[in-house]
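Engineer: Below are structures written as structure tokens.
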Structure I
Amino acid sequence: MPDWSIEDKFSGVVCGVDEAGRGPWVGPVVAGAVAFLTRDVCAELLQNLNDSKKLSAKKREYLYELLHKEEELGHLTFGIGEASAAEIDEMNILQATFTAMQRAVGKLKIKPQQALIDGNRLPAKFECETSCYIGGDARSYSIAAASILAKVYRDNLLKELAKKYPGYGFEKNAGYGTKDHIEGLKKYGVTPEHRKSYKPIKEFLGSTAA
């Protein structure tokens, strides 16, 4: 379970950073950044924070609302950044993820001195010092909060995308390559929001062009 032990290694304002949506075939990759400005925050929030993938959708949405309430109280600051499908195609998913992370950190109300990034890769250029942690979303409160923020925000984006492009099941599959998604591609084709550099979409475009 997450705690403050990673944050305690650093002085100044520390933010956690995580992404959602590297694997899906459609839509943006989204990053969340969260900096706790006090540790006097809602106990229920801290007790339930964890890697977003280990939580139910209902629990994630509840924690998402708690994060917004804590932000309104001035107990934390958060930012959300996106990199579009077109940007993913242009620069590749890793660089697009780093771009989304930079945008998320740039939206924090207070500039951090340190960013804790989930994973094993660090961006080459960042506006503050960075360190990375494999499984950080299950180890750090800040990274866990960022993972929930990014996941729920992106899921909501895909629900809106499902209204614009019905028939692909985006509201349920978040853009991953499920049976519904594949059937939608066969029936309706590739949308402007699909990542055309991704192998399954490339192959689909190639088969329809043949």
Structure II
Amino acid sequence: MEDGYHHKGLRQKLAKELESKGIANQLVLNAIASVPRHLFIPMGLSNLAYKDQALPIGNDQTISQPYTVAFQTQLLDIQKGCKVLEIGTGSGYQAAVLLETGARVFTIERIKDLYNQTRTLLNSLNYFPTMFYGDGYEGKPTYGPYDRILITAAAPEIPEKLIQQLKPGGKMVIPLGKQDSQTMTLIEKNMEGQLKSSTHGLFAFVPMIKGNI
């Protein structure tokens, strides 16, 4: 798997483009400039890897556009060593970006073929999140609670089981809504367990589905 100076130059250019669009967190920009996105998409689309757009990855799934990945990661406000639960591993690109920011990543994928394929890819690139095949709505309580929870699919409502797995003082980022457009929502749990939410614009994600296949 090739990752040469040409690709690295394109990543630097992408990071600068995202900075011009309002991504200010240097950890996030450095992660975008480090992760070889072209290796996370089908070979036939590799010429589009460093364009700021979502791309299909098979199984009716997509790799989110880099701006969306960076925006969600910035909202999480990750501190080094943060324990992050990701719902929807997908291509693995977002998990790699989280790891590059210094997070400890736990990630769940519901599609078995995608889970197997992505685990192999991530490990081959020296990314080693703790991966699970299963239903994201259930989370992983035995490994919780988590400092941060990131949902990378359109959720019609906030999953109660995931709120329970969020540590007091923790943050959850979730695209809330159905159909074609969702509202990016930041949920913060205070030390007494009370929740506060804020909204951060409209985005488009594939739906979050219960169960696994």
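What follows is calculated from the coordinates using simple rules that are stated; it is not laboratory data. Remember, it's a predicted structure, so these values are computed and weren't measured experimentally. Cβ atoms are built from the backbone, for glycine too; each structure is taken alone.
Engineer: Give the label, chosen from I, II, of the structure having the highest value of mean count of other Cβ atoms within 10 Å over residues 77-84.
Structural biologist: Values: I: 21.2; II: 16.6.
The structure with the largest value is I.
Engineer: With mean count of other Cβ atoms within 10 Å over residues 13-20 coming out at 27.4, pick the structure among I, II it was computed from.
Structural biologist: Matching structure: I.
Engineer: A value of 21.5 was computed for mean count of other Cβ atoms within 10 Å over residues 93-100; which of I, II is the source structure?
Structural biologist: I
Engineer: Right, another one. To which of I, II does the computed value 2.4 (distance in nm of label points 7 Å out along Cα→Cβ at positions 61 and 85) belong?
Structural biologist: Comparing all candidates, it corresponds to I.
Engineer: Tell me which structure, out of I, II, gives 0.70 once FRET efficiency 1/(1 + (r/R0)^6) of positions 117 and 157 (r between Cβ atoms, R0 = 25 Å, to 0.05) is calculated.
Structural biologist: Answer for the origin of the read-out: I.
Engineer: Also, quick follow-up: Given a computed value of 20.1 for mean count of other Cβ atoms within 10 Å over residues 29-36, which structure among I, II does it belong to?
Structural biologist: II
Engineer: Another one. Identify the structure, out of I, II, from whose coordinates helix-only ellipticity at 222 nm (-39500 (n - 2.57) for each DSSP H run of 4 or more, over all residues; to 500) was calculated to give -8500.
Structural biologist: II
Engineer: Turning to a different aspect of this structure: With distance in nm of label points 7 Å out along Cα→Cβ at positions 37 and 165 coming out at 3.8, pick the structure among I, II it was computed from.
Structural biologist: Details: I: 3.8; II: 2.8.
Working through the options, I get structure I.
Engineer: Same structure again: From I, II, which structure was relative contact order in percent (Cα under 8 Å, 6 or more apart) = 30 calculated on?
Structural biologist: Derived from I, not from the others.
Engineer: Assign the value 17.6, 61, calculated as Rg and Dmax of the Cα atoms in Å, to the correct structure from I, II.
Structural biologist: So the calculation was done on I.
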